[in-house]
Structure P
Amino acid sequence: MRFVIVAGTPSSGKTSVMIHTIRHLLKNNVSVAACKIDCLQSSDDERYRSLDIPVAVGLSDYICPDHFYAANLEEVEHWAKQQHVEVVVLETAGLCHRCAPAVFDCLNICVIDNLVGIESPKKIGPMLSTADIIVITKGDIVSQAEREVFRYKVEAANPQAKILDINGLTGQGALKLKNEILNFKALDTITGKELKYPMPAAVCSYCAGETIIGKGYQMGNVKKIHFGRID
């Protein structure tokens, strides 16, 4: 089974890109299951179900979605194998620029749109820099010059990744992503595989439910700003 992990910035078109790509896979008689990990709620499962494929949803609620995602990778794989599919697409919420969902031997896709600003690729961090494929969307809204500059910035942030331009509305370019998925090697098991980059640290008093501001209420993994010398 091929394990495809999809992350990216909010509202970049992750679900739309994968809907078009899955349609191409289904036309090739490739069986697919999809799982969406989100925070408080999600309606993307309805869009995936419109393709008449197995769909699951995981809501992290009060837990960091990155940590929730990593803790449930085995469970997602087990569920997908029960569906007897050839490809499982795991789309995870892209909320902070420090997210690090990429796993060795999985196909890691980062979706980013042309509207986030030309300096965003270097700010996004491991979600983009460790991806195998970077999909750029909303290219029809900006000029050719803007597209070229943005692509240059993406290449600088991750020189090893393949970069694809896909229109989330029309699906133009999704056929190339389908071919990349089919050409990727199958995964025996995700158990024992390694994250490409460590998860963000998230063990402090606020993680445990603290709501009061002040250092007297803070404990655990707490990092403070260094302001340098103040005259």
Structure Q
Amino acid sequence: MARQYADRVDGGRSLAGELAGLAGRDGVVVLALPRGGVPVAAEVASALGAPLDAFVVRKLGVPGHEELAFGAVATGGVRVLNDDVVAALQLSPDVIERVTRAGHDAVAERESALRGDRPPPVLAGRIVVLVDDGLATGATMRAAVAAARRSGAAQIIVAVPVGSPEACADLAALADEVVCPLRPSAFAAVGYWYDDFSPTTEAEARRILDESGRRA
């Protein structure tokens, strides 16, 4: 039977074992996609002896059809556009800028809630490990990879305890490496593979990040 994780901490510990080759290496930074990725990433960062931070990503939705993303914004003021969608829908520069401003405001608000007054991490020239609790469609992680690439990361590793084979394959074409120890063919949903998949609260994520920051 395919392995099922007890909770996100258990998933993080399993993931840390897969990434053991990065332990002690200079220039590694572990970035969690909030909020569910934070407890997973904390275990990874602790095992690797690497700094932990949050990497907030927000997709930019087409006005009136917000489920269709024409780009994304992320921590550090990064914006990535999907030029094909922009061209196909003939989105005007004014619309793009208006939605982008709202997206940056939302990212800044979430960052403030999670990070307080700590500055965002510097990614240029670093080995960036992007961590979430799982990959279903992989849309948010794809945006995170693009944003980290735009930020000058030297190497990008996507790391999740469980993911659909399709999403893992998609991310493998974008990231330098995908580490996902559990890729069930009958995927169903991320939460199916955890005994406890209760939501990670904002307060819990903030506490984990604060504790990691103090240890660093």
Structure R
Amino acid sequence: MVIVTVAMGRWQLDRAQMREERSERYDSLAKLAPVAIGGERIDAGRLDYHRVSARGRWLTEYGIYLDNQVYQGQAGFDIYMPLRLDGSDLCVMVNRGWVAAGRDRAHLPEIKTRGGSVEIVGTVQLPARFKELGPTFQEGRIWENVTLERLTAWSGLSLQPVIIQQTDDAGDGLIRDWPRPDSGADRNRGYAFQWFAFAALACLLWAYHFFRRGSPDVE
């Protein structure tokens, strides 16, 4: 028990350190000028957390509402929409921001979208991966998870291997109050303290029963 709980505590401390290192990298990259994403396929690993810019046209027909996104206690959606890059058939998927869900989920909130060529600025996020038991096919515009593989299969679009979290003010009413990459480091340290407390409790219980067993009062 002691070995397991101490190992879990150390794992949580490692997680906290990883988040803090990610935060330091995020702060250093935020000082750099945005990297322009154009019509050539990019190396995703080299741009994680970099500020980027992209110019193209919104493909509103492929807009996705990512479900179960909560902002300040209110349920809503993150809006994912592909931007077809100018002068190319390549698109880049953009998380445009958060919008409240409203009372009737049968009527999705309308998203203000500028026509023509637009330029957006944001931060690169490498796509998350999910393990799911059900089929990956989606019906409708409300999705539980968003992956580039699923978006490519669903839309038929050729996508850059990254997702951009948009940060500039586009005047569309969407909220872009993105959490920092170090969010949760204090929580990991709190979990580590709990695991170490369990280890200490296990030691105390072992010592109590060990010495009590050797007491002459115990038959």
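Only the coordinates and a few stated rules stand behind these numbers; no lab work does. Bear in mind the structure is a predicted one, so any value in this text is a computation, not a measurement.
Things to note:
- Computed -12500 for helix-only ellipticity at 222 nm (-39500 (n - 2.57) for each DSSP H run of 4 or more, over all residues; to 500) - originating structure among P, Q, R: Q
- Ranking P, Q, R by percent of Cα pairs over 25 Å apart, the structure that comes out highest: R
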